[in-house]
Structure formats: structure tokens, C-alpha cells
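Dropping the structures in below, format is C-alpha cells.
Just so it is clear, none of the values below were taken in a lab; they were calculated from the coordinates. Everything numeric in this text was worked out from a predicted model, so none of it was measured. Cβ atoms are built from the backbone, for glycine too; each structure is taken alone.
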Structure 1
Amino acid sequence: GEPSLVETVSYSYLDGEPYETALAMQMGTGMIDPASVRIDLGHGPFASDLRTLGLPELTPDFGTWGTGLAATFQLGRPVG
């Protein structure tokens, strides 16, 4: 089916400060079983940060796929 447009906000850290970034992205309509998703983390500071979020042990809530999808990210700004 046709992808649907989703507007949301992503969160990240830049130089230790929390940032929010508005974005609009197309979501694929093909559903996948979240239990079939495997997350492998390597070594280094980013992998360590992701482990503090519970990865890779946490199971994703949902999974979708599609082809030719697009996303537009706005400039991030400090949270708060």
C-alpha cells in the first residue's frame, strides 16, 4: 500500500545536552514481526549510551518496511 506520512519528534544528545528534532517521515505499510528483529551493538561510546537505554535486550514494539521512503528532519533545538 501507499506509505503514510507521520510527523513526530526525535530526541538525541549533542555535546551532553538533550535536543529535540521535528521530522516528517513516510512509514512503510509492510509489517514485520518485532520478535524477528535483532539488534547488534558494537563497542565505543555510542554503543555504551544505547546500552543505558536497555538495548539490545529490549524487543521493538513494532516494525515496518517499505521502499522509496523519505523523511525530512528540521534543525534540532535544545530541550526545555
Structure 2
Amino acid sequence: MIQLHRLGAGPAPFTLNPDLIVTVEANPDTTIALTTGTRVVVSESVEAVVAAVRDWRAGILAGAFHRTNASNGAPLR
């Protein structure tokens, strides 16, 4: 999950599941279209949203890469 800020909603962040993102556009405000049909306007730039999604996905892959067998501690293959 990534944390973003709705444009004009104050400093409180909200959490978004990146798997729901269809597109991220700057027109001129950053607008995220979701698979649900919802559009969310955020204060972050397109580049910042893309970087957050990339970091989130890299974290998932890194976690999966370092998984071990619970019974003997050997790396999973």
C-alpha cells in the first residue's frame, strides 16, 4: 500500500492499493484512475506516485526473494 494526500483535503494521508491503479495523469493536477472507475486527485506529482508504486512493488519482490523455510531456515527455491 502507498500513502498519498488528496488535493485540498489537508495534511491527512490516505492509503491506496497500487494494484487498483489504471492510469496516473497530470492534467494539470495529478489524477489517478482506479479499476473501480473512481478518480482520485492527489497533491503528489506523477513522478512521485510512480516512484511510490515502484518502491512498493520492489519491496514485495525483495520480501519474496528473502523468504526461508520456517522448519529449517533454508531459502525457498
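For distance in nm of label points 7 Å out along Cα→Cβ at positions 16 and 32, the calculated result is 3.7, so let me know which of 1, 2 that is.
Working: 1: 3.7; 2: 0.3.
Computing distance in nm of label points 7 Å out along Cα→Cβ at positions 16 and 32 on every structure in 1, 2 gives 3.7 only for 1.
Assign the value 0.30, calculated as FRET efficiency 1/(1 + (r/R0)^6) of positions 24 and 40 (r between Cβ atoms, R0 = 25 Å, to 0.05), to the correct structure from 1, 2. Show your work: numbers first, answer last.
Working: 1: 0.30; 2: 1.00.
Here the read-out was taken from 1.
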helix-only ellipticity at 222 nm (-39500 (n - 2.57) for each DSSP H run of 4 or more, over all residues; to 500) derived as -9000 - corresponding label from 1, 2: 2
Looking just at relative contact order in percent (Cα under 8 Å, 6 or more apart), which of the labels 1, 2 belongs to the structure with the highest value? 1
Out of 1, 2, choose the structure whose coordinates give distance in nm of label points 7 Å out along Cα→Cβ at positions 8 and 48 equal to 2.8 when calculated. 1
